[in-house]
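Novice: Before anything else, here is the set of structures, which you'll find just below.
Read-outs throughout are calculated quantities, based only on the coordinates presented, and are distinct from any laboratory measurement. Note that the structure is predicted; figures quoted are calculated from it, not measured. Cβ atoms are built from the backbone, for glycine too; each structure is taken alone.
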Structure 1
């Protein structure tokens, strides 16, 4: 028997899900949630189909130093299809149902990048700690994933990235164990990220009496070009 993850049009789903995987697939990653007006990703009815990131450097601090935004965090709905089952032996409760809670401990990444001259890491791995209770639904449960880990980010930043956007397809899978000790993993998910560097000159907002425009998540370059705004 093969279990198919539910598929919706990309524009609605906000990501590409691996269509099928052999049973048992108990921990399932679903929609990429939209940040909303407060960057709280709380509305389970609103999704994104990908993201953009501007690698343009900008000046911060006193005295000012140049930096750039090289990360992109995304929140996904997920569900745990294992059920909470009490285990009682001789009248003594050995498991109160928490044994099927899932604890994520790592994420493994693979990449496809539109610039063939840039070499990205293979099977890059990051540690993670996230928990979803047995029976948890995607409506009420989310997990935050870095869809641009340091290895890929550094390779892109050190390349000849310019104004023309490049496409990065980030495919990742979450691994972990249940509280009872069974190894589990999620389905694979592919999230498209469109990266560019709108200018190589660091943007100096402070000298203009302005501040960096970080958008709804207060992160310069996330889903918009690096820019200034009035305080």
Structure 2
């Protein structure tokens, strides 16, 4: 009898003992690969051929923060122009990419000595262009695709993470020789004319540069001819 009691007590004590934490199972996607590819293709087909945006921008470069307002004209072919003005003052710079060529003009000499506007231009390009076009693969509850990038000195591959179900773009990562060098996160998503618009975007560059964009104005379909993208001096 005494032995039976000891056995019961031991079972109770073992049941009360702390159990090791078990990692939750990886999240799974709810769509087939074919359905995800079709959803991505449908989204891309609805992207506007051209658009205009207004941004509030916080740029951080070498620990220094710069507050500015941005005016952004862009076309689906990858041509665009960014104009920036100080939060409470004058125009700061124009930077553009037209037919694969960069143009830039700085209006305040002191600003140009402390901040390279081409850094912001390249960041904007990496936010809104340079897509990953490879096949989708399910990973951690999201859809991921990758592509190589040619002609850039500091990046050679891009990876996109898209939301399961909507296929909205939530994150991009850029790599150089297998090492991540840039990350872009897209938040506060809003469906506008069949395309997902991120009202807040945050880019972090491993070289100590980051920008946070808040979209305060968006007009898809606005005509953007070449002459509006050319940078001209004062």
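Novice: Comparing Cα Rg over 2.2 N^0.38 Å, for residues 134-173 alone across 1, 2, which is largest?
Specialist: Biggest value here belongs to 1.
Novice: If volume of the Cα convex hull per residue in Å³ comes out at 192 when worked out from the coordinates, which of 1, 2 was used?
Specialist: 2
Novice: Thinking of 1, 2, which structure, once distance in nm of label points 7 Å out along Cα→Cβ at positions 158 and 198 is computed, gives back 1.2?
Specialist: Computed on structure 2.
Novice: Continuing with this model, one more query. Looking at structures 1, 2, which one was relative contact order in percent (Cα under 8 Å, 6 or more apart) calculated from, given that it came out as 26?
Specialist: So the calculation was done on 1.
Novice: If distance in nm of label points 7 Å out along Cα→Cβ at positions 118 and 182 is calculated from each of 1, 2, which structure is the one that comes out at 4.0?
Specialist: Working: 1: 4.0; 2: 1.4.
Label of the originating structure: 1.
Novice: One of 1, 2 was used to compute helix-only ellipticity at 222 nm (-39500 (n - 2.57) for each DSSP H run of 4 or more, over all residues; to 500), and the result was -1000. Which label is that?
Specialist: Source structure for this number: 1.
Novice: Out of 1, 2, choose the structure whose coordinates give percent of Cα pairs over 22 Å apart, for residues 62-149 alone equal to 52 when calculated.
Specialist: 1
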